[in-house]
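Please go over the structures that come below.
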Structure P
Amino acid sequence: MSSPYRNLLLFVLLSAVWGSAFMAINLGLEFFPPVTFAAIRYDIAGLIMLGYAFWVADNPVPQTRDEWVLVGIGAVFLIAAYHSFLFVGQSDPAVTSAIAAVIVSLSPILTTAFARGLLPSERLTWLGLAGLALGFAGVIVIAQPNPSNLGGEGTLPKLLVLAASAAFALGSVLTRRVEATLEIETLEGWAMLLGGLLMHGIAFGLGESPTAIEVTRDGVLALVYLSVVASAAGFLIYFDLLERLGPIEINLVSYVAPVFAALSGWLFLAEGLSISTVFGFFLILCGFVLIKRRAIQDELRHQHEFVTGRM
């Protein structure tokens, strides 16, 4: 299979896997306490990824202080904080698979915003600020907050999902401030495993009890899908595409995944899709285009030169 078709197939596959993961989370939350569910997911995924790192990586164990700092940032922000907020938010029936996926799609916009604040060499233009505003407007349209009752009608759980997206974005930027290079399999394996351990501690602090777990076929299937397919296999596909496509094109996964989240939620959980969710997604997508407009233009120009050069 030629490279462009291979990349397209893997891109669609990754979007489908990560989009349907939101459905699997909602399914599994019927049988697991939320943070405990997330912790067990990454116990399994971390062991798989770490085993893979020992197989393929030159240095499967971090060697320096900075390398362990990099792992720590990944464990705290990209794994523990992100998934704790996400799973608790999705435990509310008002947060459908599509709603969660759309709010999480704000992450590339938030990453840019944090980068502008924490990396002095980067600044937002007026159009960039407009894009950031559009992204937050999309979340407001979806969350529909009521100032007199922020906990009503699922507003607070949706804001928890927003906090998950912010944690992931902040962690992504913080990793760029650490002067360390670590093979991605090693970084992901240790971050997943340590992040899982952190979430077990969070679950204990929240009073979650392992005795609340219901061992059912659907619950086990959801856990296996999230651990093996969405986490271990999904990240391997992601990093393969990141190397081939670059960060701009791979970020578009965030905007295709909600389609699969909505479809899988409708097929397996009979979830509906509201007009406000669709409109909010449109605003977030417009915000992404405004913020990344120069990079998108450069990428389109590069693709045009590549195609015309082969004709």
Structure Q
Amino acid sequence: MAIIGKISHVTTYRYAKPVTFGTHRAMFLPRRGASARLLDWSAKTSIPSKIHWISDARSNCVTVMDFNEPGSELTFIFEVSGVYFGISGVEAFPLDPRAEEVPVQYTPDEWTDLAGYLRPHAEDADGSLAAWAKSFVAGDQDRAVDVLRRMLRIFRDDFLYQARDEEGTQSPGETLRSRSGTCRDYAWLMIEALRRLGFASRFVSGYLYDGAVDGGAVGLCGAGATHAWLQVFLPGAGWLDYDPTNQISAGFDLIPVAVARHPGQAIPLAGSWFGEANDYLGMTVNVAVEKIGEVPDLRM
């Protein structure tokens, strides 16, 4: 069975007086493929803009918007509807034997293709991140899926989710020291820890469907805004989703939009404006993800 979903993503920037705007880039279209089919989408701005679409080096769809008029308020309205087939967890795939133990054994071709996702990106001057990563490995023949599950559980048991207004992502070291952060901080810490254990891992930005909106019993952290998690490449299964914020690794809840080597490559909306520094009054973001129907499984 698949679901039909509708996503509304509205961002508003406010200024004390009219300012001018440079080019803005947005990532809001879910990645098309085996898990998603897009039915309709639109991008609108409160100030007239010239809009075009490009694909970046990681095959993410980027909406590019150029402005010629000043304004004291700028709103972006992105809407998309599609069919989402859900994400199968690792249990649904027969892993290749070389993916069952730590470290995962990648072929030479895979090493070439995955090099950017295997090499750590963040600094670890005192070795605390590497030590923390190794604490999840029990013995010389530990199962890879068990390491991943242990790491998800530690975020649930030992970390405190804290939303914040500031843009950007904490360093993995800061998130580890404070044992707190946002979904982006959690994902980035887990990625950099897994890379130090030899797992190819990449950052994912997207949307979170919260079943509580439709009467589900338990709400999820990160709903109402863009969400972030990670994917791990396991031979035999491919790229699998892991959400340390909600301990999700299967189902319809995660809707990927952009994948990247590091968070700076997957910013949902970025751009420039020109005026006095104190002209900026702040921003608001409102994301709604709704299930509007179901598609029955017609397979015999």
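Among candidates P, Q, the computation of relative contact order in percent (Cα under 8 Å, 6 or more apart) that gave 40 used structure P.
In this comparison of P, Q, the computed figure -0.36, -0.77, -1.05, -1.20 for log10 I(q)/I(0) by the Debye sum over Cα atoms at q = 0.11, 0.16, 0.19, 0.21 Å⁻¹, for residues 90-161 alone is attributed to Q. When distance in nm of label points 7 Å out along Cα→Cβ at positions 170 and 274 is computed across structures P, Q, the figure 2.7 traces back to P. Here helix-only ellipticity at 222 nm (-39500 (n - 2.57) for each DSSP H run of 4 or more, over all residues; to 500) was derived from just one of the structures P, Q, and that gives -24000; the source is P.
P, Q: which one has FRET efficiency 1/(1 + (r/R0)^6) of positions 106 and 282 (r between Cβ atoms, R0 = 30 Å, to 0.05), as calculated, at 0.10? Can you show the working numbers first?
Details: P: 1.00; Q: 0.10.
Value 0.10 for FRET efficiency 1/(1 + (r/R0)^6) of positions 106 and 282 (r between Cβ atoms, R0 = 30 Å, to 0.05) corresponds to Q out of P, Q.
If distance in nm of label points 7 Å out along Cα→Cβ at positions 58 and 210 computes to 2.5, which of P, Q did it come from? So the calculation was done on Q.
Across the set P, Q, FRET efficiency 1/(1 + (r/R0)^6) of positions 82 and 178 (r between Cβ atoms, R0 = 35 Å, to 0.05) reaches its highest value in structure P.
Throughout, read-outs are computed from the coordinates displayed, never taken from laboratory work. Quick caveat: nothing in here was measured; it's all calculated off a predicted structure. Cβ atoms are built from the backbone, for glycine too; each structure is taken alone.
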